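Structures follow.
Rule-based calculations on the coordinates, nothing more; no lab input. What you see is a predicted model; the values in this text were computed from it and never measured. Cβ atoms are built from the backbone, for glycine too; each structure is taken alone.
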Structure 1
Amino acid sequence: MNVAIITFPGSNCDQDCHRSVELAGGSPRYVWHRETSLGGAEAVIVPGGFAHGDYLRPGAIARFSPIMDAVADFARAGGLIVGICNGFQVLCEAGLLPGALLRNESLCFQSHHCRMRVERSDTAFTAGYREGQVLGIPLSHADGNYFADPDTLAALEAERRVVFRYCDARGDASPDANPNGSLNNIAGIVNARGNVLGMMPHPDRAIEAVLGSVDGLPLFESLIGALARAEVA
């Protein structure tokens, strides 16, 4: 299963995603942002980091990279895309996901483990989890405060497009468990079609026991499993 990992100047989690895909049984390949083709990729990952130094605002310049036209076409065709942290910001700037990621409510960079609850286990990205499962996943961002207008937020909730939500150890989505001020404790969402996922925490940093958690690996295994099932079909 061929997975394209989009790399921008300033990306720093592309190798983490590469390793994650390998462990999940896929075949990762780096795609530089100046390329114009995904080269037959079956899935796309937009990794974390600081694309173009986060100038203007995170993802604002990366959105205009030549490869993003191919990523947008891939999304419209139903291809599976995961945007992690800065990748989530890029996908929002590109209009592939609704809303925006604002400066953390604390106005401080946050870099620590968080807990998030799996809201859905019926997506291509979460089939390896249980609904309601509490995951321990690292986060690392200054602009992770998810915001959307009231109508968009209502639609996300009504259509069950919130896939991950910040929570405490008991699974309660309490204000104290919210690390950045995100509306409704939102940690990850999908688009209306369900083929594009954006999330702020880093599953790619929770794939081996030596890292302190393996709770991120099932996301990549779910993705590769979805590709395998599609090939059989």
Structure 2
Amino acid sequence: MQKVMGLLLLALAGTAAAQQVDLLVYRVEEKGVAPYISRILVSDAFVRIDEGEDSPNGYTLYNRVSHRIYNVDPEEETVLVLQPPVVQPRPPEGFSVDAALLSDPGAPPVAGRSPRRLELRAAGRLCRTLQVVEGLMPRAVQGLRELRLALARLQGTPAGDEGADPCELAEYVYVPARALEHGLPLVDLMEGKQQVLLDFDPAFEVPEEVFQVPESYDRVVPPPLVEH
């Protein structure tokens, strides 16, 4: 009886250490790179991006409370610690961006919702075409928005953007979250890159350890970003 109770307590302890999070799984194709999986886990406090549960590669962890970003490299046993500044880069006067949300009558419903087509432009040029579903996986969408805004703050305001690609400036610096403003992307097409959603789950169970950084790894902390 004592042994049975011990096993029961261990089982309960394992259950308590797990949590339910949002899961997104995308297939990513880029020029010159073999297709790979991008797995995204989002809790109320964290966003984790990796290449799947069994991948030996590293992962990116974003703390939604402290806004700190950790890039974990298991091969080197290092953690790059990034603290984005507070100021969000703003587009200069005359830098134009545009978003067109269109119906997509040929797209089948997803979780009872109708997908729509989203076209994103910068300086009059088509930068990105997405198929999105509004209201699906809202926690995951919000977590990704916060991460992309934080990454843009790390980029900082360019000292001069003459000759720079307007689409890259829009997507990575000035309006980095606009692809998520109308719902969850199912398909995301950019020049030289495409992402397709393979799976999603709003109640995916993971151990708490997935949102932790190995204590034994060396921390690499770059100097603070100098604002231009």
Structure 3
Amino acid sequence: MTASPQIHTDVHAVRFGVVVFPGSNCDADSYDAVSTFTGAEARYLWHKDEELDGLDCVILPGGFSYGDYLRCGAIARFSPIMTAVRRFAEDGGLVIGICNGFQILLEAGLLPGAMHRNEGLKFVCQLVNLRVENAATPFTHRYREGQVIQVPIAHMEGNYFIDEAGLSELEANQQIVVRYANESGEITGEANPNGSQGNIAGICNRKGNVFGLMPHPERVCDPLVGGVGGRGVFESVINTVSGL
């Protein structure tokens, strides 16, 4: 997708909040990615904050919140800010969980399913191809359905699992947003970097306003640092909030 620096002309900036947990290490990446878009601004949110006033979208970034003790995201779900995030989501606010942020959303029950350790029990850090399964969400409508984008991953517990009934529900409600694929968009075992069920890389809630994904779109928002495949996520949010 071609970068589009001027994407709306609203009178006020679209406001993103980036949550910082003890152990977050991708908060600055998310903040910097948002800052590349005209008409958008970001501010940091501390894990002890209890209010999300004036925000249009909240980002739970990657990293190792609370050192990933117990399980990834298991402690972060009890942070004071997560009560505010839950309330924000229930009121229709847009929420993105990236990598550890996705794990936190699962632990908090804001998205269905759970994460296992990667198949092979090794940390994976590489570029992957994602096929856009649902291009009608607030986070993906700047892509085309079936479009293949390249985005990096970096995780140890990205092996997504859900029971058969839950998987059927995800399929029926079009909640599977992106899957791991090959360059041609084929869903194959070889394209699956972690053993994730059904090659699932990212899902949304039934209402469509909460999106979790293991890959890192914030790391591919500038051609100088490896590509622009992730820009469409942020462009979609900005245009959604701006009514475009």
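Things to note:
- Label whose coordinates, when Cα extents along the principal axes in Å, for residues 44-83 alone is calculated, return 30, 17, 12 (choices 1, 2, 3): 1
- Which of 1, 2, 3 yields 1.27 [Cα Rg over 2.2 N^0.38 Å, for residues 76-179 alone, calculated]: 2
- Among 1, 2, 3, structure where mean count of other Cβ atoms within 10 Å over residues 60-67 as derived comes to 16.4: 2
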